[in-house]
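What follows draws every value from the coordinates through simple rules; no lab data is involved. Keep in mind the model is a prediction, meaning the values are calculated, not measured. Cβ atoms are built from the backbone, for glycine too; each structure is taken alone.
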Structure 1
Amino acid sequence: MTRRVVITGIGMVTPLGRTVEETWLNVCAGRSGVGPVTRFDATALPVTFAAEAAAVAAHPLDRGDLKLRLAATALLEALAQSGSVGGPRTGVCMGSEIGRPSLETLANALRDGLPPARSDLERMDPAAPTRLMAEMAGAAGPQSTVSTACTSSSQAVGEGVLRIRRGDADAMIVGGVDVLVDAIMITGFAKLGALSERNDAPDRASRPFDADRDGFVLGEGAGVLIVEELDRALERGATILGEITGYGCSCNAYRITDSPPDGRGAHQSMQAALEDAGLRPDQIGYINAHGTSTPMNDPSEARGIQRTFPDPVPVSSTKSSMGHLVAACGAVEAILCVLAIRDQCLPPTINLERPDPSCALDHVANVARRAPVEHAMTNTFGFGGSNGSIVVSKHG
């Protein structure tokens, strides 16, 4: 019998809040976390705005780095809800990428002919958040880090689920964290033509599926879930928030920065997640789309959804409110699916004023929608062609 995997703790820090409930309230209210960059002077850059994470306090173990502060804050919130889950049968799998601000510091040091500081090299390590999680939680089981761009944390969640199903662990701390808002990343993505350049109206810049979209908005944040084998969670009296019933992934095998126009990679990932969950397409009540607001991603994903779901399913992209959290987006958006099921409320895609005919879907546009939902899917599709889909279900 397949071991069932349930969610017993969730935590997040996003541009819309320091906690799960603060973020959820603002997402459902249709607020935007996008605004002018405040952390450094961006006036000379082609894009002067971003979705900066809410400020968080330092933790004694996080060594001061912003990425680790965000990860520590999200983990502490999840642990406070789940209770102690440490020990040799608890593992960690986090999605993360190279430390972005440290990359900028390293580049400046090399430009000035200085040797890079050891602390900067350590902060560039994508596995640093995973080690921090294990240390903070006392998790002595299997550890791994996933670094597949935008798909990192959805694959980290999925890989954690697979470890529990196989019996490698009884509980896993899973999720993702990323910090992208720095001059190098803004300039690089802007040169690629991937970023919105609505410097005069940043809160309206992220507009997935809208005919007037012109690129994505860089964001940052962290999302952490505590997932456990069902019987273990019941034995210790944990509150069960939901169940992860399906996980699917694929590779486009197309181009590094482009999505195939027919949406075949997205379809393959979603279909695999449905089959893993043992669900029919008509049983999915909500899809949290990858929905980046780029001219290329949105119609490709829309075609993938249309191929997978013959009948319309309510769809929204919460990146419209909080920008693109890249390595953290999959975990954060999986948590939003947990909350959508809990409250029977579908968060909206804001700024969707003129839906693109090439993205013909049942959009939850601008205002949250009350709707019955027992199973929700979240999608992430990354640079390099990596795809991931997760099905979150009501436990019962």
Structure 2
Amino acid sequence: MAAALTFLATCDLVGLVRGRAVTNPLDASSNVGWVPADLALSSFGGIWEENPFGSFGDLRLSPVAGANYVLPSGAREMTLVLSQQVLPDGTIWHCDPRAFAMSALADLKSEFDLELVASFEHEFLLEGLTYNGSPFGLDALRAAEPFGSELVELLRQNGMDPENWLAEYGKAQFEITLGATDALTAADRAIVLREFVRDLARKNGLRASFTPIADPASVGNGVHVHLSLSRNGSPITYDPSMPGNLSEIASKAFNGILKHAASLLAFTAPSQISFLRLQPHRWSSGGAFIAVQDREALLRICPLNTVSHTPVEKTFNVEFRAADATSNPWIVIGILARALISGLRDDCTIEKIGASESPLPRTLGEAIISLRKNPEVMSWFPKDLLETHLGIRTVEESALENLSDVEKCERYLHVY
């Protein structure tokens, strides 16, 4: 019988998991070769030819301690191990996306003694169901069996704390949420969750897609990121005496996300179709404002859960609603942490909580223009990482320039 495989995995700038498999059991020194230019691959497989790495250089994929996950479907199970991209001497590569998140979170801790707590909420489509059911319906949930029950159990077995599994509003659309944890682990789990969903769907004769939107006229699939702050393990986001129940320090921090909103979207919603979803009246994110329980807000202050026996301050959080699965969860966490740091440095609380006339970019091109005019956000990235991210976007724009929005959606549907 063939030996079970272990896949050393990274997640690239278009949110796809890539890597290499080994047949030998992992030990403390395990790693496998990798290439810097792999970071410049686009969603459709083409590479940005002007990338700063070219044909030179070598990297290793080095396993992250404790980031082992088991995919049971197929003829044999496979272990997926999240890995960091390191130089041959073991030094972390400056363009490694996970290192980007780690650096931002470390700075948040060292400068303000704050930890970021997060959870990712994913929406996706299941193709191949014989019956679609009704929005949020029990019939839709049952039509997805045994996939749904198997997914929840698989997540539990891998210690990923599944919280909710539900049929969503759209046709054959579903949502899975995980419990909150430290932000780096939350990003790790977001990456692995997508692969679990896709793998398990194939096992059940289905196809899962996390595309931001399958058709311009359809509902979109968001990746909502729930955020809260803690200090030495104690939650500090909630203060009932403050507007929106946001503590003063949380208000200052989240003001940084509002300040840089247009630029952030170049990373959190980076595909050519992402902004077809981010429109007013789509319950996604229609404006650059923060509001209580408003699903049109970029930042939604989630409701107080007073029914639960859990203290309110432990569950209180703010939801960032303008990300999708064409983004890299490590980059998303890293850039949101950097924006929080920026807000804390500015030391200004949010002026208004509630809907406002602050528009978001309407295209990725507009978001990139905002980014190029924002030297602060650009300074958060290593130069090669930033150039590669933007270069990939030119590759995808060129690949799709003669297609209609419907045709563009179709291309992404079969990648994500």
Top of 1, 2 by relative contact order in percent (Cα under 8 Å, 6 or more apart), largest first: 1
Structure (1, 2) behind the derived value 123 of volume of the Cα convex hull per residue in Å³: 1
Distance in nm of label points 7 Å out along Cα→Cβ at positions 7 and 351 - structure with the largest value, from 1, 2: 2
Mean count of other Cβ atoms within 10 Å over residues 247-254 - structure with the largest value, from 1, 2: 2
Test item: distance in nm of label points 7 Å out along Cα→Cβ at positions 15 and 231 calculated as 4.6, pick one of 1, 2: 1
Value 16.1, calculated as mean count of other Cβ atoms within 10 Å over residues 239-246, assigned to which of 1, 2: 2
